[in-house]
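What follows is a set of structures for review.
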Structure P
Amino acid sequence: MHHIERGAGRKLLLVHGLGGSWRSWTPILDTLGAQRTVIAIDLPGHGASPTEADSGAFNGLVRSVEHHITAHNLSGIDIVGSSMGARIALELARRGGVGNVVALDPGGFWRGWERGFFRTTIGLSGRLLRAIRPALPLLSRNAASRTALLAQLSARPWALAPELVATELTGLSLTLTFDALVDDLATGPEQLGPAAASTGRVVIGWGRKDRLCLPRQATRAIAAFPSAQLHWFKKSGHFPAWDMPAETVEMILSATR
């Protein structure tokens, strides 16, 4: 997988969400790199990483990340994930082989109507962004259109950097496995917790204003990972690294210290 490496110190692996890339971490990358060696990957089919045969399924992406960890001698590395990447981080914590884990607004804990809500809303977003892809750089420069396009994912979309918004939305529209992953995530089993206590610390962060992975799902995540600590981002939507970057960095450094 394509990846970038920044900073110095103990290694920290960053795993982005559905439709994202290593650039999803731009608001906190340099600040984290001041204290840690940050390795941010592009999942297969995302960013600069080519699609693999099983990249349209959650378990296929987990396999790819496990292979990357093994191939680069990163066993025991601390890992931070966001959204789908947060669920990948939790699955790796369940299986063992990684160190401390920070999961920011993980998917995989929806039930009943929440599954259809996720599938419909994020699926429609994907189709819309593909249809208006040529206009995304221009739309991203306008606060009103940023708000309309990212209202489900950010508590303050109008305040986000236009460059970040354009990169994220364009990347999502170009992710060939997007629809397959939405279907797999929406219809697959709920995320399981570990059979025994994790060897590292697990901290689950959740935005109080998350309109994709609803805050009510946090209680299920803690039920699956009873030894985990829950951290609420009071003024954040689905991506704390975007809405509350300073608090996100502080929480990550504290959780992985």
Structure Q
Amino acid sequence: MNPAAPLLFFDSGVGGLSVLGPARALLPTAGIVYAADSAWFPYGRRSEAEIAERVPELLGRLVARFRPRLAVIACNTASTIALDHARAALDLPIVGTVPAIKPAAEQSTSRVIGVLGTEATVRQPYVDDLSARFASDCTVLRHGAPALVELAEAKLAGQTVAVDAVRAAALPLFEQAGGDALDVVVLACTHFPLLGRELDAAFPGRTWIDGGAGIARRIAFLTRGQPWPDVAPPGIAVFTGAPPNAALAKALAGFGLDEVQVLPD
């Protein structure tokens, strides 16, 4: 294994940074390539057939260009729809992102938990399966909140995000029958942890769970024993659409992504 072979993180936008952060903390000298399919953002508005075709094709181009040791689909929507397709198409380990329903059920005392994601993610049979396997004694409420994806992107791009806007986007989850008893909410979209402060302010007293730390541990497990650089090389951010503005470029640099490239769509 070439020590310089990077880890590849892939999302429709900047939400995957919530997965990159824990992974970089666990593997601080790893080379990083972060790819945002900004030309197709947001995936939540695309059909399942489009996503199932797009993700393996684009990942294939990125793998050919950067030769990563492992790829992470840091997007719940893409993972629940296209993970199997990508694994069938590419000859390298691929880690997906799935709703953290098991730890949510383990932490809930009210036995009412929420799954807050995109509309595409919350309707997937995969969520039914996870709920049946790990939260069979819980009431599992779901809500697709696409506006939160846009708000997270805006926040990283330097715009002010109002707590009231975050509250309005997520409120239907709590307005469902039994929603007043919700104590643990799964953030089933990698964009949503980027709004952690706003969610806490909008809905105090709830516990928010995402899969970032678990994915980082999975990456470390799959790459155990492999050589790494002595010093972390500059990270690369790749966009399929327009390059980031100055505020977003600064936010990316905070995650160690100092170089920006555009991959023609």
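What follows draws every value from the coordinates through simple rules; no lab data is involved. Here the structure is a predicted model, which means the values were calculated and not measured. Cβ atoms are built from the backbone, for glycine too; each structure is taken alone.
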Structures P, Q, by relative contact order in percent (Cα under 8 Å, 6 or more apart): label with the highest value: Q
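Just checking, which of P, Q has the largest value of percent of Cα pairs over 24 Å apart?
When percent of Cα pairs over 24 Å apart is calculated for P, Q, structure Q comes out on top.
Of the structures P, Q, report the one carrying the highest value of FRET efficiency 1/(1 + (r/R0)^6) of positions 48 and 208 (r between Cβ atoms, R0 = 30 Å, to 0.05).
Q
Have a look at P, Q and say which one yields 3.1 for distance in nm of label points 7 Å out along Cα→Cβ at positions 32 and 144, as calculated.
Q
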Where does the value 16.0 come from, among P, Q, when mean count of other Cβ atoms within 10 Å over residues 128-135 is the thing being computed? Q
